[in-house]
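Presented below are the structures under discussion, each in the form of structure tokens.
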Structure 1
């Protein structure tokens with residue numbers, strides 16, 4: 001994981017390190033392009049994160065699994081310019097392990113199939129239990145106490161299911177079964193509905209004005225609400241958090257402040273959410289504090305189709321509001337973010353991240369297209 005840049009300035013100078021700002025627009029677009037490429041190449045695709053996905057290979061493909069993996073790797077690089085590693089196995093847990101091995105060991109050239117691999121046990125033996133997908137630090141410590149330090153040892157507990165379940169719960173038992181080649185987690189192209197949606201940003205400079213805080217939380221609500229509507233959901237709980245720097249010379253003893261708002265009826269109406277978030281931010285704001293970060297989080301999420309009418313609710317997310325919000329989302333998706341915006345989100349946005357070393361957004365901005373000099 002990365003660390004704060006200001007702590008590594010000497011390293012940057014000594015080794016001529018190039019520092020670039022986070023470029024979320026570029027990351028998101030390239031991730032979308034890779035996922036679309038995978039959908040062309042595999043029977044089923046399950047995005048796992050912005051840079052990772054599970055795919056289901058066709059049983060009728062006559063190519064070897066290793067050949068299929070190599071073709072996927074080469075095609076994605078040719079279509080997007082993104083280098084990837086491919087791990088193939090009968091289960092998700094083994095596929096994750098194969099992927100990490102293919103990425104770290106040059107002899108596999110970025111592709112490793114563990115399906116019938118003669119060195120499977122050797123690879124498992126070289127894998128610490130803490131590196132196994134689904135085995136966190138807590139479970140790792142429990143296994144260390146039992147004398148289990150690598151994936152092979154954990155695999156060999158297969159014939160002690162009750163022992164495994166007592167120590168690692170049901171999910172741990174599934175992991176052991178998957179290490180033995182028994183699939184417990186299917187590849188699904190259905191996107192899981194998120195139970196909580198958070199939007200958070202660090203400010204480019206310390207914020208001391210309430211107006212800037214109100215702008216920031218309004219922007220964050222706009223992003224979170226769009227994600228909420230994209231999964232056809234509504235939320236009944238909103239939490240707003242303001243944070244000062246705990247490292248500042250005169251930092252207050254309590255540097256993190258939060259407030260939760262409950263709505264009488266669940267909603268995905270951005271103006272209603274902005275109003276509630278700004279009121280919460282105003283309540284939390286203390287004059288004289290230098291705020292470094294703000295966050296909003298939507299919870300109490302249910303499918304929009306399951307909204308129950310409330311006779312006593314002042315505001316309900318009705319069909320008219322739903323259609324209006326969808327139109328706003330469609331316009332912004334087609335013509336670019338902030339094409340249509342809410343007044344509360346502001347224009348200057350002095351609180352935005354600095355991003356002084358931002359690389360070009362080659363694929364999403366006409367003004368930043370890559371140019372070729374001949």
Structure 2
């Protein structure tokens with residue numbers, strides 16, 4: 001609770017400073033529209049950042065609402081009620097449009113079944129519309145990833161038209177109420193439906209006329225095995241494929257990863273299994289502390305536009321001891337700039353930061369390159 005109060009106090013203090021400085025120039029905005037997700041597990045960091053950078057953000061997406069049934073959307077049980085409430089207070093004070101993300105939190109196949117039945121699909125649409133009205137949100141962001149990563153590719157042909165019907169009907173209802181619809185979906189690499197086409201279940205071409213924005217989740221290139229987060233050539237190929245499928249760059253928003261992953265790659269010795277770490281995550285905000293603590297030397301990989309380093313971690317329980325070699329890949333502020341450059345090159349409708357609270361001063365110095373960030377310090381998450 002102390003951390004919550006401290007975060008709110010910091011945010012309030014920054015707001016007062018900004019209000020008092022009425023003679024100063026207006027806060028800068030990026031030269032390409034910026035959206036940002038705000039996950040619940042980073043709110044202690046993102047709360048003070050929101051007060052400083054809110055005028056740079058077009059759409060702000062609180063990221064803790066789960067669709068757990070056709071007729072039920074709930075806050076994630078791990079989200080702090082105090083922090084989420086404090087964040088929403090600051091969000092509503094900002095100029096950003098508040099467009100919360102709704103995540104498919106059902107078991108594999110269940111959302112696909114909901115959308116396949118016109119009656120349950122209608123019930124789910126009504127639930128989303130009521131959710132948006134109850135919160136008086138500017139719109140919603142639909143982030144339904146189970147189709148892509150849990151249901152299996154053999155389900156895609158059946159799910160694809162049901163997804164299109166869902167988005168078409170939901171967009172009509174939200175637009176009638178004066179609200180917007182954004183979708184966040186993985187990329188495709190062409191307009192086809194082959195094994196090389198990417199996540200064609202989402203049918204960019206059929207939904208683009210109905211939504212306000214499509215956020216391209218152009219990251220998590222490497223998950224199971226060590227490797228780059230969003231290599232530049234892959235990101236560019238994804239942009240080209242999505243434009244081909246959508247027919248235009250006009251509503252496309254490129255997701256920007258301000259994070260990295262930390263994988264175990266080798267073990268020497270006899271390890272205590274209960275002490276072993278698997279894959280973990282780092283952020284632009286936290287990675288410098290890890291580098292310093294482990295005495296690592298990062299190497300920039302020009303081809304991917306990312307950084308990587310390795311270090312050895314001793315794992316022991318006092319009886320068994322082993323050395324675990326770990327490898328880290330991450331995107332820093334300069335890497336985000338390179339991806340923003342691609343969004344500019346292809347004239348996309350913006351970029352979306354994954355995520356607020358993962359950022360540091362270097363990230364904001366690239367987003368707003370003409371301004372020194374008053375919060376330009378790197379802290380541990």
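Every number in this text was worked out from the coordinates using simple rules, so none of it is lab data. Everything numeric here is computed off the predicted structure, so don't read it as measured data. Cβ atoms are built from the backbone, for glycine too; each structure is taken alone.
General remarks:
- Which of 1, 2 yields 5.1 [distance in nm of label points 7 Å out along Cα→Cβ at positions 100 and 268, calculated]: 2
- Largest in percent of Cα pairs over 32 Å apart among the labelled structures 1, 2 is structure 1.
- Comparing FRET efficiency 1/(1 + (r/R0)^6) of positions 140 and 220 (r between Cβ atoms, R0 = 35 Å, to 0.05) across structures 1, 2, the highest figure is found for 2.
- For the structures shown (1, 2), mean count of other Cβ atoms within 10 Å over residues 196-203 is largest in 2.
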